[in-house]
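Colleague: Structures are listed in the sections that come next.
Throughout, read-outs are computed from the coordinates displayed, never taken from laboratory work. Note that this is a predicted model, so its numbers are computed, not measured. Cβ atoms are built from the backbone, for glycine too; each structure is taken alone.
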Structure I
Amino acid sequence: MAGNLRSDLWCMAFVRRHNDRGNMCVVAKRGDPIAGQVFIEVDHLDGTRSLFTPAPVISRPDDAGLVFQARFRRAEPDKVRDRILQEQRFDPDLWVISLDLRDDDPGIDLVKAST
């Protein structure tokens, strides 16, 4: 999953880092502690949400740990919520982290968009 780092440890570190910075961040759904996929839902506190999901393996550098892709950026909250529910039906072992963040940088590694 995240290189050699367990999903539960990565999630706890992410939550702690954001809470230490004054951002409200919680684990909304716990998944498989070893290899559960991690989804990050960002509430921008302006009526929009973003969703970051694991990047496809083919688009990650060989030595990369956990790398994300932006699935939605500043979208309607229902659209993000529906996508998470759809993913949970497919993969009940995934993690969902909820983060309140006014800006657009959740501090994660993102794959570069192809042009």
Structure II
Amino acid sequence: MTQLTTTNPQFTPTDHKYVHLDANNVPIIVGSTMKVVELITSVYAYGWSPEELHFQYPHLSMSQIHSALAYYWEHKAEIDADMERREEYAAKMQKEAGESPVSKRLRAQGLIK
């Protein structure tokens, strides 16, 4: 794993100690490979508090979590748009893939609706 530090030329520092931008300007939590949007998705999907995020992601410190949350609130519109794009992409892929053969078989047997 690449160590993410303030001197790593692959990453651009932000005003948040534990958030850097990668080469594609995606905010990454320093010292991990986790994107800020992934952490925020967990907050919205499960309603997790910072303490619960730390329990679920023990590789992240509370400082990293709070820094990522602060980054989100300062860049909310941008990250919310990223989450929306991800949801739209997932829905598109699901639609294109169609129903799985297992689902079709179970539906035909009346085991699922």
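Colleague: Compare distance in nm of label points 7 Å out along Cα→Cβ at positions 37 and 69 across structures I, II and report the one with the greatest value.
Modeller: Details: I: 1.0; II: 2.2.
Structure II gives the largest value of distance in nm of label points 7 Å out along Cα→Cβ at positions 37 and 69 among I, II.
Colleague: Suppose you compute relative contact order in percent (Cα under 8 Å, 6 or more apart) for every structure in I, II: which one lands on 18?
Modeller: The value was obtained from structure II.
Colleague: Figure out for me which of the structures I, II the number -17000 belongs to, where helix-only ellipticity at 222 nm (-39500 (n - 2.57) for each DSSP H run of 4 or more, over all residues; to 500) was derived from the coordinates. Present the calculation step by step, with values, prior to reporting the outcome.
Modeller: Numbers: I: -8000; II: -17000.
Going label by label, the one that fits is II.
Colleague: Oh, and also: Suppose semi-axes √(5λ) of the Cα gyration tensor in Å works out to 20, 16, 15; of I, II, which structure was it derived from?
Modeller: Working: I: 20, 16, 15; II: 34, 17, 14.
It must be structure I, since only it matches.
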